[in-house]
1. Match the computed value 2.2 of distance in nm of label points 7 Å out along Cα→Cβ at positions 77 and 221 to one of the structures P, Q, R, and report its label.
2. Tell me which structure, out of P, Q, R, gives 30, 18, 14 once semi-axes √(5λ) of the Cα gyration tensor in Å, for residues 85-204 alone is calculated.
3. Out of P, Q, R, which one gives -10500 for helix-only ellipticity at 222 nm (-39500 (n - 2.57) for each DSSP H run of 4 or more, over all residues; to 500) as computed from the coordinates?
4. Given 0.40 as the derived value for FRET efficiency 1/(1 + (r/R0)^6) of positions 37 and 61 (r between Cβ atoms, R0 = 25 Å, to 0.05), which of the supplied structures P, Q, R does it correspond to?
Structure P
Amino acid sequence: MAKKFKTKITEMLGIEHPILCGGMQWISRAEIVAAVANAGGIGFITAESLETPEDLREEIKKIRGLTDKPFGINLSMVPEFGLPERTLQFCDVVVEEGVKVVETAGRSPEPLLPKLKEGGVKVIHKLTSVKHALTAQRLGVDAVTMIGYGAGGHIGNDNVASFILLPKAVAALDIPVIAGGGICNGKGFLGALAMGAEAVLMGTAFMITKECKIHQNIKDRLIQTKETDTALLLTTIMNPIRCMKNKLADECLAIEAEGADFEKIITTVAGGKGQVAYDSGDPDGAPIACGQIAGLIDEVKSVRQVIDDILTEADVLLQRLNGLAID
């Protein structure tokens, strides 16, 4: 049996393994989040994938029928999702339903913190720079997830690789740091812990699992995706998002190159296109968020197998490293 890793994050969240499944738009619903929880990690239901706060309440009830392990809620405030008032209503549901942890992203979590802290909710803020991590710490978040340049989805504008970002964040912060982006196996997991991270957060690796409800056509396309087959969209509006290269990505890049305005760019990528693609299986009709780590994934596993394989490989690597040390 592989070794278990006890960290500040496993203790804070009451989980078995320091492995998190980040909130993924249209994807992180009760079924896959429960699968991660039952395998010893923790995942986050994306509130913004749901239409109303009451829909979130129903999703929370649904997951409690699938697992008795800890789970969280992702609260995103990226520009295309609208004003924070709706997100504050999601906060009310989180507190009322007794959810113990949220993942925040997109903008400063400051407007959400009073309600969440009053409700005893742990807040993990997801960001891309040490500067903003220091601000989040000052505001009172409990931990931060540092997203490196190779991650899928929104990656920020600093373009700093995880091997630099993580140790700088760990040195600068007093709260736990979670490593996000570029991790799908024991090598990445152990490397992140070696750089001071208290846990890892994965997205693409959990997209390509049996429990993930996206269409098999999308999974097959992701399996074929190399580390060089991603593109950064929305860079001209200072909101870069890493996606799999496809027809929609090419279209977005083309209109950005022509100098299109904010509204035209957002209209091209938003409007629920992702949900339609994930359901229909059209790998070219939507921006498919995808990290460079897709180049290391060559099969569809179960969520439990993904986590077990990470821990087994990390155990073997740890023994190898210990064997390399000379007195």
Structure Q
Amino acid sequence: MKVLITGGAGFIGSHLADRLLDRGEEVLVIDNYATGRRDNLSPRSNLRVVEGTIADRDLVFRLFEEFKPDCVAHAAASYKDPDNWEEDSRTNTLGSAVVSRASIASNVKRLIYFQTALCYGVKPIEQPVTLRHPIQPGDSSYAISKTAGEQYIALSGSDFISFRLANAYGPRNLSGPLPTFYHRLTNGLKCFVMDTRRDFIYVQDLIDLVIMAVDGRGQKGYYHASSGGDFAIKELFDQTVKTLGIRLKEEVKVRERNPDDTFTILLDPSKTAKDFGWVPNTSLDNGIRSAVEWYREYGVSQTYTHLKNPGEQK
């Protein structure tokens, strides 16, 4: 099988590439390295990596025509700067439109998309959030542009699956609270935690699900990739401290969430479990341990967030 992965040097994309390459598939990666890392992918005989942006229509169409992918996993996303609306719209919206058009032109059998749970807004009207929940992404540039990208993919008429994601974490993840906690704790800097809860999904559990979609499982449309349970961010922090084996001089401060943040994002994964027979099984402590081992080996020099900074930590 030939699989083209946009954002294939990033967190989710690189793990998917590794899994596909391990079973003998041919993989083409497109990445501009805005947030991806060059050391996330090792040279492999069946791997080709092209540096470039998916907003470059000529490049994307040329690569699709040359490679002739059977399946496309569209993992590229702009989320580095929550105030960079232009880049968010260029990559997440225009880029998704370009990838959709190229997929149609190349007769791609399946297009897989990764959507943010913030498409439901920061104040969901139900918990857990079902797939019937209204789409209301107006709280962040990231959510607006990612939702527009999802809608272009649906408009294309292709056989697509859009996975609306809980908070994915694990090795190679540089966004969200876990890498931030690790970076600050290992550099002797103070931390705070937000008074929020999140539904965390370990990256290898997620890749198990994506591989099923690559192989044709699931029906055209939308699915939640989530555990169905949520944890307080302080639980994540405490487990990180425990895994690092350090003793804090004072209790971590818990702050109220920012106006553009949400108390909890708990997604209902029942359709996913039914159609895929998939249930994530990695415990939070094991997932954090695996992530910390990677951070220790490869380092964390910069972390990212798609929400506005809730305040500088000194």
Structure R
Amino acid sequence: MRRSLLITVSVLTLLVGCVSGTAQVARRTFALEAQDPTFWSLIGRDTELETIASGFRFTEGPVWDPSGFLYVSDEKGNKIYRVYPSGRKEEVIAIGDPDGNTLDRQHRLIDCSSVLRAVVEITPAGKYNILANSYEGKKLNTPNDVTVGPDDALYFTDPNMDLARGEKQELPFQGVYRLDKKGELTLLAKDLSEPNGLAFSPDGKHFYVDDSEQKNIRIYDVTSNGMLANGRIFGTEPGGHDEGVPDGMKVDMDGNLYVTGPKGIWVWNANGQHIGTITLPEQPANLAWGNNDHGALYITATTSVYRLRTKTAGYVPYSK
């Protein structure tokens, strides 16, 4: 086993609970841990973690707008915000349990709303239009995350984890779907027990998706008609109870994966080797490449939004 190289960048503390009226403080250290030296070609040893904004109830779905701000979902707050690098926040829309977001090739904001059980377009006027909310006449479960494919179609996951009390699951599976420009919805996979974050390789030949319940990352080959084939396990992210599971993911221009997981972000090379971990002060749910050079990771982690500069550039599908 390769010996880990650990560099501690800063120490931050979190209040995580109370027992018998006494506050229990757990120290989670922001640290960069390399399982392989190639990790340092992606993240500088002296990189600092910046807090951009805080005070949210539960952050998700970051997506960078080229105009110079970040869209962020506050799931428990039932709102989507614009968050500027200065920390300024502007409400975009109040909507039920917003989750993953993307921009499409027309730079429309696309959101997954668990309460609506739908994938929706958010309009500049702060309204929404439903793009997909059923499959073969049955309601979707709770769409979770969405991305743009190399064919300009929208690809999204549909687990049942956010079904509201009293809501019934109508589909007998938790699927991965493709939504084309004509509004046609195609089921791509139903073999995952809890599909979550998703991403394409920069060359469009491979598709990655998390199975949060199984704590693994799946990889599929992408066929010429946008379908998926040859699904197999790419990697696993085991962890203790309440430490986090594979959730959001993004890919850089060299095909390395950055996947949220136990205690932080796990970095994988394109061969399925876990090359390093970024431990964060709050448990992250998702992340996005930002800034004009796509050289910063913006991370939504529980109550806050963080920024981490990288030595690489991210793959941003809607910017092509």
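Please treat every number below as a calculation from the coordinates, not as lab data. In this text, all values refer to a predicted model and were calculated from it rather than measured experimentally. Cβ atoms are built from the backbone, for glycine too; each structure is taken alone.
1. Only one of P, Q, R returns 2.2 for distance in nm of label points 7 Å out along Cα→Cβ at positions 77 and 221, namely Q.
2. Working: P: 25, 14, 13; Q: 30, 18, 14; R: 22, 19, 14.
For semi-axes √(5λ) of the Cα gyration tensor in Å, for residues 85-204 alone, the value 30, 18, 14 is produced by structure Q.
3. Q
4. For FRET efficiency 1/(1 + (r/R0)^6) of positions 37 and 61 (r between Cβ atoms, R0 = 25 Å, to 0.05), the value 0.40 is produced by structure Q.
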